[in-house]
Each structure stands twice: as C-alpha cells, then as structure tokens.
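In what follows, structures are represented as structure tokens.
Computed from the coordinates by the stated procedures, all read-outs in this text should not be read as laboratory data. The shown structure was predicted, so the numbers you read here are calculated from the model rather than taken from an experiment. Cβ atoms are built from the backbone, for glycine too; each structure is taken alone.
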Structure I
Amino acid sequence: MKASGALLVFLLVSILWIGLSQSQRKSDFSDYYRASQRMRQGHSLYKFDLARELSNTPIHNLMDWDTWQKVEELKKETGTYIYPPFFAFLLIPLTYLDYEDSAAIHSVFQWFCLVGAIFLLERSSFVIRENEVKHRLPLILSLIFSYKYLENHAQNNQVGFFLLFLIACIYCLKNDWIKGVCLGIAVIVKLSPILFLFWLFYERNYKAFVSFGITSILCLALPFVMDSSYALSSFQEWYVHVFQEALSNPAVRAWKNNQSLGATLSKLFFNFADPQNQFIYHLPLVSLELTSIKYIQGLFTIVFGVPLLYLGFQKNKSSEIFAMLCIVSCLWNGISWIHSFVVFLIPILYFWSRFSEFGNLRFLTIAILLLPLLFHRSILGTNTEGFLMMISFLFWTGIAFYIILLKRAYDIRD
C-alpha cells in the first residue's frame with residue numbers, strides 16, 4: 001500500500017513539475033493569454049480581421065515589408081485561439097499579471113483539476129475494486145498508460161484537465177442539477193463534451209438537461225456584461241469563422257499532430273491539407289475532393305455511432321457508454337492534438353478496473369494501449385514518429401480501443 005501510494009504521488013508530482021518548469025516558454029496558454037488581452041482591450045478576439053485584410057491585398061504589394069510583418073503575425077496568432085468568447089472572458093483576471101506568473105497559476109489550477117478528477121473517479125462506481133489491497137493498482141496503471149497525454153498536456157499548459165474534471169463530475173456527482181451545470185460549462189469552453197448529453201439522456205437525468213440549458217445560456221451571456229456590442233461581434237466571428245468554416249471543414253488545421261477523424265482523412269486523401277508534411281511523407285495516398293472526404297467522414301460516423309446509439313436502448317450499460325463517449329468526443333473532435341487524449345484516462349481506467357472481465361481481449365487491449373508509449377521519438381527516431389503522427393496512429397489505436405469496449409459492452413448480459 002505504501003509503495004503504491006508513493007508511486008501515485010510520484011506520477012502526479014512529476015506532471016505538476018513538468019507544467020511549472022514549462023511556464024516561462026510559449027505554450028497553448030500563451031494563445032489564451034493573448035486572446036484575453038485582446039478582449040480586455042476591445043480588439044478582435046480571433047484576429048480574422050487581419051486575415052481579411054491580407055486576402056484583399058493586391059498581388060504587387062505582397063513583397064512589401066509591412067505586408068510580410070502582417071503575414072508573420074497572422075501565422076503566429078490568427079486561428080490559434082478557437083474557443084468561444086466565454087473562455088477568454090474567464091481568463092481576463094490573469095492578464096493583469098505577467099505572462100510567466102499567469103502561466104504558472106493556470107498550470108497549477110489544471111493540475112488540481114486532474115487530481116480532482118482522479119479523486120472522484122477512483123471513489124465512484126466507475127472503478128470496480130476486486131479487493132481493497134489492490135484498489136490503487138487500476139488507477140496507477142491508468143496514469144502510466146495515459147502518461148504520454150498527461151505529460152504533453154502539462155507541457156502545453158492546456159485546458160484539458162479542467163474539462164476532464166467537469167466530465168468526471170458529470171458521472172460521479174449525485175446531484176443532477178450540478179451535473180448539468182458542469183456539462184454546460186464544459187460545452188461552452190469546448191464543444192466536444194456535448195456528446196455527454198446522450199449519457200444524461202440514457203440515465204434519464206432530465207433535471208440535468210434543464211440546468212445544462214440554463215448554464216449554457218448564462219455562460220454565453222457573461223461576456224456581454226463587459227461590452228454587449230463587442231461580445232456580440234466576437235461571438236458572431238467565432239460562429240462564422242471557427243464553427244461554420246473551420247470546424248465543419250475536415251481539411252482546416254489538418255496538421256501532422258492533429259489526430260482527429262477529419263484531419264486523418266484530410267492528411268491521407270486531400271492535397272495541401274498539410275503541405276509541408278505531406279510532401280515529406282509522400283502523402284496523400286490518393287487525392288480526393290473535399291466532398292468525398294466528408295462522405296467518408298459521415299460513413300465512419302454511422303459505422304461507429306449506430307452501435308453506440310443502439311446501446312442507449314439497453315439496460316445496465318451506463319459505464320460502458322460513458323467510457324466510449326470519452327473516446328468518441330476526442331476522435332470525432334475537429335481538432336485533437338496529443339494533449340486532447342487526456343480524456344482517455346477514463347476509458348483506460350474502465351479497462352484496468354475490470355481487467356479480469358475482458359477475457360481473451362486483455363492482452364490485445366494492453367498491446368493497443370502500449371503502442372502510444374512505445375511509438376516515441378526517443379525509441380523510433382524523429383522521422384519514424386513523424387510518419388506515424390502523419391498517418392494518425394493515435395486515431396487508429398483509439399478506434400481499436402473503442403471497438404474492444406464496444407464488443408465487451410455487447411457481450412455483457414443485462
């Protein structure tokens with residue numbers, strides 16, 4: 001028991017140390033920080049105004065020095081913040097501090113969210129304990145097998161631990177009203193958790209639906225307290241340029257490290273989705289029209305979504321559905337970098353806490369979960385790892401894990 005506790009503390013402290021040690025360098029938090037600064041100053045939150053200005057620049061002015069400076073600014077800042085205005089509004093107090101101090105505070109807050117999520121999950125019905133002596137082992141193994149994602153999140157000072165905590169609250173808390181509040185906040189920060197409405201429907205938590213709706217409206221309205229006209233224009237800009245144009249287009253931001261379904265199909269089948277890396281790794285395999293890629297994306301959604309939807313009409317599948325929704329919310333998200341996979345901690349914990357129940361699938365599952373740890377540049381080299389990221393090996397291993405959980409869910413008797 002003492003050894004397991006020491007190992008658990010070591011794993012968590014190492015994640016905290018990684019986050020704090022990186023707080024002085026540029027990270028995803030710097031995108032949040034600059035967006036909140038722009039909101040406080042009343043400037044364009046997403047800087048698409050700069051993109052529009054450059055798109056209207058005459059060709060003979062493209063070699064102008066001022067134009068090139070704008071291009072560099074565009075590369076660094078436009079499209080880096082893609083969340084709704086609500087999240088930038090929440091972080092405004094941090095913009096009164098130096099960047100390094102703000103980054104450190106955000107990193108510590110995210111770490112406490114991770115600890116809180118672990119605390120809730122480990123003590124809930126989600127974790128099945130065969131006996132009290134071994135009850136920490138599934139949690140420790142889950143942290144180890146998720147460590148690639150957790151470490152990457154800490155390095156990038158992302159918002160995923162906060163979302164992980166809110167998702168854990170949805171499953172673990174007993175109060176239906178609070179469940180809806182947590183989901184409402186999570187969805188307004190990032191759209192992908194909206195899939196957990198399906199789980200609330202399965203659980204018949206209709207009170208949670210009401211509090212979800214009220215919370216979502218309140219969160220959307222909060223930036224209007226500061227400046228209603230500015231908040232309205234920011235929300236319209238997000239809705240048009242991010243939600244309608246970017247997130248609905250699988251080729252947008254289909255860069256090497258984006259492991260989502262849309263990005264995977266675009267990298268493999270669409271020219272210039274990632275022109276630099278496609279050239280290096282001799283992709284796409286076949287050049288298709290964007291419409292064809294959307295059809296393939298829809299086919300994936302039907303093939304993998306219908307069996308999950310059917311489970312919603314079966315009894316005693318609550319934990320299984322919740323675990324699979326964590327995978328789907330990541331893989332079907334428009335943009336899923338490595339750190340987005342921190343939500344996999346939940347289905348991985350589901351597996352390890354029921355290890356003996358997986359029968360012949362146990363060792364296959366372990367092998368699938370091990371691959372992201374083994375496919376590291378320190379083992380394979382930068383070029384090989386880059387190729388694997390380019391073909392989205394995290395997406396494919398995630399799909400394999402999803403299929404295993406789906407099979408087990410259908411094998412369980414009601």
Structure II
Amino acid sequence: MAYVLQGRWGLNREGAFQDDPWFLAEKAGVVESGFGRPPQGHRIRKLPDGVVLPGLVNSHTHTELSYLKDKGAGQNGVHGFALGMMKEPQPEMPRVLEAARAEVEKARQRGTFFFADISNNPDYMLSFQEGLQEPGFQFHGVRFLELLGFRHPNDQRRLVMAQDFLKGFLKNEGKNEGTNKDKNEGGALEGIYITPHSIYGSSPDILRFVQGANHKIASLHVLEDSGEIDVFSGTGPTAEFLRTIGQYADHPEFAGQNIISYLSQYCQGFEKLLLVHLCFADQTTLGQIGSSLPQSAMVLCHRSNIFLGYRRSNWGALAKSPLPLLLGTDSAATCPDLSILDEVLALLAEGVLPAPLLLKAATWTAYDYFGILPQDVPWFVYPGSTPDVASLAGVGAVNVVDAVGG
C-alpha cells in the first residue's frame with residue numbers, strides 16, 4: 001500500500017534546496033515526489049528533520065584499486081602514480097573484492113548509489129559480478145572492461161582477452177553491442193561494456209575493436225596530463241612515460257592528428273561518451289568536443305586530481321561548456337573515498353563552481369545521461385542537516401523508507 005513521506009527540505013530539479021518535499025512511497029521505494037501539497041488519500045509519515053537528497057551518481061571510479069588505499073605517495077602525476085602502482089603486488093582476489101566492497105558500502109552510507117566502474121581485469125569483473133548475489137551487498141551501475149595496450153603485442157593480447165570475455169560471459173557475439181542487460185538483485189539495470197583506456201593508453205587497433213563491438217557507451221581518460229597534447233608528435237612526458245614502460249609506438253594513424261580529430265575519428269559511433277578529467281582542456285577544446293562529439297559528457301574527479309598534483313585552471317571553461325557535467329572519484333587509491341557527496345564538498349571548498357550546478361551534476365544530469373529511471377532512484381534523508389551543503393559533512397544517509405520503518 002502506498003503512503004506519503006513528508007520532509008523538511010528537499011532538492012529540486014534545479015539543484016537547489018526547497019521546503020516541504022513529499023515522497024509517495026511503496027514497499028519497493030519512492031515512486032513519485034514533489035513539493036508542497038502531497039497527493040491526497042494516503043497515510044502520511046513524517047521524516048526526521050534534515051535535507052532529503054536523491055541518490056548520488058559516481059560517474060567514474062575503479063573499485064578494483066581499492067586495495068591500494070593509503071599506499072600511494074601522491075603528487076607525482078598520473079605517470080608517477082602508474083609506475084608506483086606497477087610495483088605494488090596485487091593481493092589474492094578475495095582481498096581485492098573485500099576492499100572494493102568496503103569502499104562501495106562506505107559511499108552508499110553517504111548517499112552514492114550508482115557507479116560507473118572500470119577495470120582492466122576480466123577475472124575481477126567476473127568475481128565482482130558473482131559477488132552481486134551475496135546478501136547485503138548493493139551495487140547499481142554500469143561496468144567497463146578497459147582495454148590497455150599501446151604497442152603490439154600487448155594490445156593484441158588485450159584484444160584476444162576482450163574477445164574471450166565477450167564470448168564467454170556476455171554470450172552475444174551476434175548482437176554487436178558488448179552489453180549484458182540482466183537485472184541485478186536490486187532491480188537496477190546492469191550493463192557491462194568494453195572501453196578504451198585513453199588516447200595515449202589504447203592503440204588504434206584497440207580503438208577500432210571497441211568501436212566495432214560497443215555502440216552504447218564508452219569512458220575515456222582525456223587530457224588527464226598536459227603531456228597528452230604532445231603524444232601525437234612522440235614528444236613530451238606522456239610519450240616518454242610510454243617509452244619507460246616499453247609501450248610507446250609511433251602509430252601511423254597519428255600523422256597530422258590532434259586530440260579532437262583523433263577522438264572524432266574513433267568515437268563518433270558511441271551513443272554516449274564519458275570524457276574523464278579534462279584537466280587541460282580549455283574553452284576552445286571543450287567547444288570543439290561539443291561540436292564534433294555532442295553525445296559526450298565531462299566527468300570531474302577533483303580530489304583524485306589534487307592527490308596526483310594537478311591543479312585545474314579551466315574552471316570557467318567547464319562552467320561554460322556545452323557538455324553536461326558529471327562527477328566521479330577515480331579510485332580509493334587516489335581519493336579518500338568513493339562518496340560523491342564528499343566530492344561535492346571538496347569542490348565547493350575550491351569556491352569555483354556553485355552548489356546547485358554540482359548537486360545537479362550528481363543527480364538529475366547523471367540520471368538523464370545514464371538513463372536511470374525515476375523509480376530506480378533511492379532517496380536519502382540526512383538527519384539534523386540544514387539547507388546548506390556544508391551541514392551534510394559527516395552525516396550518514398538513511399533511506400527515506402527505512403527512516404520511518406518501511
């Protein structure tokens with residue numbers, strides 16, 4: 001039987017706090033919401049005083065790296081971090097899964113409910129998928145198998161791995177879309193896709209393979225480091241890093257290209273394209289991406305960038321960008337946690353982007369971009385908080401249905 005929950009403050013679709021929210025709830029969760037006079041003819045229950053937020057979306061994370069939490073030195077840029085990561089021995093899979101689940105659960109307790117999760121390890125993806133069936137573990141989102149490889153034969157091994165993964169797990173060779181649309185225990189749509197790592201970390205062969213196998217959605221690290229701009233000429237720190245690890249190759253496809261033309265060549269076919277970081281994208285670059293790849297969204301991972309030593313200078317360009325804005329955390333190896341609420345708080349502390357823009361990026365913009373249905377969005381009350389985002393710091397999120405005893 002449906003009933004109405006009444007709260008003190010809620011988040012409207014403009015990303016601002018508003019008085020007197022109501023939520024029409026059933027046993028499965030909230031099915032309708034609004035402000036002011038609630039639907040009549042239903043039993044009314046009062047929520048604890050505090051702000052009510054819809055579930056938050058983490059649009060970029062690597063849960064697999066959670067076991068590296070507190071092990072990185074930071075401030076060495078993405079190349080230094082990658083070199084350090086390569087020296088760390090990976091524990092047995094049960095420990096990797098345990099660390100990942102712990103970080104997902106911590107983020108859930110702060111209101112993050114949906115994750116765009118990326119791994120380049122098919123064994124981890126399969127093991128994690130099996131773990132979704134375990135009692136008490138909640139994970140909703142999309143998952144990406146990331147193909148790293150810039151130089152033959154490493155990229156060829158990755159292609160074989162991806163083909164085996166698609167055949168053995170997704171069982172949809174004839175569908176040519178690289179996605180599995182089973183529903184998980186919580187009822188949220190679960191998608192698995194293959195994706196490149198980046199322009200500098202995935203060879204043209206890999207980009208072509210992904211382009212042919214996945215038309216739905218891809219996620220790429222883009223302009224994470226300023227050296228990516230020079231990778232087409234074989235100069236700069238990114239090319240040197242690839243040489244250091246034995247991965248650089250002078251691909252003929254790079255001739256006469258730049259980041260925009262190269263992205264356009266290989267990414268036109270995706271319905272949605274998550275461009276992550278964009279630390280070194282100016283207003284002209286963002287405008288060109290918006291014109292040539294209008295299906296793109298930009299994903300900020302602010303705390304991770306700070307950990308790596310990158311101080312973003314293109315805030316004004318981001319605010320004016322034609323692309324939708326989303327938020328991510330990267331991994332628990334470069335970020336204190338996977339909580340998007342804490343990512344919002346960290347961004348607000350910079351004083352460069354307004355709270356409504358950030359809260360909308362974490363909710364309504366993300367729902368539209370990922371196609372998350374309203375009935376699949378949980379709502380959380382933060383007891384004792386006020387209509388000021390700073391008041392949410394350290395406050396645990398309680399599902400509104402649980403807050404009144406279901």
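Given that log10 I(q)/I(0) by the Debye sum over Cα atoms at q = 0.09, 0.13 Å⁻¹, for residues 257-376 alone, derived from a single structure, equals -0.25, -0.52, which label among I, II identifies that structure?
Working: I: -0.33, -0.67; II: -0.25, -0.52.
Comparing all candidates, it corresponds to II.
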Fill in: Label whose coordinates, when Cα extents along the principal axes in Å, for residues 25-264 alone is calculated, return 69, 45, 39 (choices I, II)
II
Worksheet, complete the sentence: When relative contact order in percent (Cα under 8 Å, 6 or more apart) is calculated for structures I, II, the one with the largest value is II
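Using the calculated result 4.2 for distance in nm of label points 7 Å out along Cα→Cβ at positions 225 and 273, pick out the matching structure from I, II.
Values: I: 4.2; II: 2.3.
The read-out was computed on structure I.
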Worksheet item: Here helix-only ellipticity at 222 nm (-39500 (n - 2.57) for each DSSP H run of 4 or more, over all residues; to 500) was calculated and came to -9000; which of the structures I, II was it taken from?
Response: II
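Of structures I, II, which gives 17.4 when mean count of other Cβ atoms within 10 Å over residues 305-312 is computed from the coordinates? Let's see the in-between values first.
Details: I: 14.4; II: 17.4.
Source structure: II.
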Discussion item. Given a value of 0.20 for FRET efficiency 1/(1 + (r/R0)^6) of positions 97 and 329 (r between Cβ atoms, R0 = 25 Å, to 0.05), calculated from one of I, II, which structure does it belong to?
Written reply: I
